[in-house]
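S.K.: So, here come the structures, one by one.
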Structure 1
Amino acid sequence: MWCLRVRPGFRGRGILRPLLDGAVAFARERGAEAVEGYPVDNRGAKVDLTMAFVGFRSLFEEAGFVKVSDTSSVSGGIPRVLMRRELIMRRPRHGAG
């Protein structure tokens, strides 16, 4: 997911989490093995919401995503990270280890 959009008059009402959960459910229902997002890692700093909003790392973590790696991308001067949520249980490979 590259961008999450909530109209200005509706921000601050807790809409982002259900929006993210709905995107995950949509992907799962269609057989996706994982979902990735690229939110900002703002560490609590204020974010300018007038530009396209990519979500917060903390929101993705609350929704079950884990950080996979840092990226060289920034949004509004704030670093973006790669987050992933596995949607299927992967079986351990025999002989791996």
Structure 2
Amino acid sequence: MSDTTAQNSIDAVTVEVTKYQVVDAALTGHRDLRLFALQVQLTGDGRWAIHHQGEYLGEDGRWGPEAHGFDHDTALERAKAEAPRVVVNGLTIGDVLARQR
């Protein structure tokens, strides 16, 4: 394949971000990171839903079974604000980190 052919193939590729993982920075590199991570995922209507273990963050700040779509920037800001408050099996991020000390 010539360099021109390779470049044309690259030009025909589209890369689109459809999902972000948001987690409290205190858990960076921690083995339980994935359990506490929030997923911000692009929905079919071009909005972004915030998901965690089978539930979605609603506009009112409560978690439930129905996905609520936010615009991109709002979804990321809401997820970043919510990340430190995630609870898994009754444990906060602080609880998990304290158990390792």
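S.K.: If helix-only ellipticity at 222 nm (-39500 (n - 2.57) for each DSSP H run of 4 or more, over all residues; to 500) comes out at -6000 when worked out from the coordinates, which of 1, 2 was used? Please report the intermediate quantities before stating the final value.
M.R.: Details: 1: -6000; 2: -8000.
The read-out was computed on structure 1.
S.K.: Upon calculation of relative contact order in percent (Cα under 8 Å, 6 or more apart) from the atomic coordinates, which of the structures 1, 2 produces 21?
M.R.: Details: 1: 31; 2: 21.
It must be structure 2, since only it matches.
S.K.: Right, something else. So Cα Rg over 2.2 N^0.38 Å, computed for just one structure, reads 1.19; which one of 1, 2 is that? Before the final figure, lay out the partial values.
M.R.: Working: 1: 1.19; 2: 1.41.
Computed on structure 1.
S.K.: Mean count of other Cβ atoms within 10 Å over residues 14-21 was computed and gave 14.6; which structure, 1, 2, did it come from? Show your work: numbers first, answer last.
M.R.: Details: 1: 14.6; 2: 8.9.
That value comes from structure 1.
Any read-out appearing in this document is the output of simple, stated calculations on the displayed coordinates, not a laboratory observation. Just so we're clear, the structure is a prediction, and the values are computed from it rather than from any experiment. Cβ atoms are built from the backbone, for glycine too; each structure is taken alone.
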